[in-house]
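Enquirer: Please find the structures below.
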Structure 1
Amino acid sequence: MSTDIHFHLPDLLGAQLVAAHEAGHYASVDELVADAVRTFLAARPDIRVAAACRLYERGTVSLEKASELAGLDIVAMKQALHEQGVSRVAPESLSEIEEMAHVAKLPSSSRHS
């Protein structure tokens with residue numbers, strides 16, 4: 001699946017984007033932008049968690065997928081949802097319940113990813 005997003009970049013940043021593609025580092029500008037976004041999200045866990053919360057809130061992803069995207073275990077993801085003011089409306093899947101049971105058995109010092 002892909003999403004078309006249109007945006008404008010400052011001239012020099014746009015030129016750098018095109019030049020990196022032309023230099024042969026990426027097969028396409030789209031591939032370069034996708035890699036840049038993945039790198040940005042890896043470097044900014046706060047944004048990664050906030051985005052996962054919004055995707056869950058919209059119903060785009062399950063709790064399990066949101067926790068995967070955020071880089072958190074399910075218990076920590078539930079806490080992040082609460083902190084972001086996102087209500088949980090969907091019941092957990094079997095794998096999410098099993099994950100919560102596993103995390104509940106861990107010592108409290110090792111519960112957060």
Structure 2
Amino acid sequence: MRLTRLSRSVTAKITEQEFADIEQLAARSNRNISEWVRECLLREIQRPRSSAEHEAMLAEVLALRAIMLNLAFRSNAGEKLTQQEMRELIQRSDQDKTTKARKRLSEVTSREIGDQDE
């Protein structure tokens with residue numbers, strides 16, 4: 001079995017405490033520090049970009065966007081929302097937010113994959 005020659009390096013300055021933490025984590029994995037850090041970096045590169053946290057944050061932003069746009073359009077038209085209409089608007093935005101976030105993230109992922117193919 002032929003091993004790929006590793007020819008590039010990455011360096012970073014860290015504190016004494018950070019070094020001690022890394023040293024301890026590497027030892028727990030029965031790896032030297034270099035091997036452990038390399039594995040962490042490669043794992044991060046390969047990690048899916050659309051994590052649950054990103055999805056949740058995007059969902060909230062999209063819900064807020066929907067609410068704000070509705071309020072702006074109504075205000076611009078000189079209309080006022082009743083408390084009941086506002087509750088309904090919030091409820092509608094909350095119902096759609098996760099689906100919309102997943103769709104947006106899927107579109108971005110598809111574009112990124114398309115960009116890599118070119």
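Where a number appears in this text, it was derived from the coordinates with a stated rule and is not lab data. Note that the structure is predicted; figures quoted are calculated from it, not measured. Cβ atoms are built from the backbone, for glycine too; each structure is taken alone.
Enquirer: 1, 2: which one has semi-axes √(5λ) of the Cα gyration tensor in Å, as calculated, at 47, 20, 12?
Expert: 2
Enquirer: Okay, moving on. For structures 1, 2, calculate distance in nm of label points 7 Å out along Cα→Cβ at positions 28 and 52 and state which one comes out highest.
Expert: The structure with the largest value is 1.
Enquirer: Follow-up. Given that helix-only ellipticity at 222 nm (-39500 (n - 2.57) for each DSSP H run of 4 or more, over all residues; to 500), derived from a single structure, equals -19500, which label among 1, 2 identifies that structure?
Expert: Of the options listed, only 1 reproduces it.
Enquirer: Something else about it: I have 24 for relative contact order in percent (Cα under 8 Å, 6 or more apart), calculated from one of the structures 1, 2. Which structure is it?
Expert: 2
Enquirer: Comparing distance in nm of label points 7 Å out along Cα→Cβ at positions 12 and 84 across structures 1, 2, which is largest?
Expert: Largest calculated value belongs to 2.
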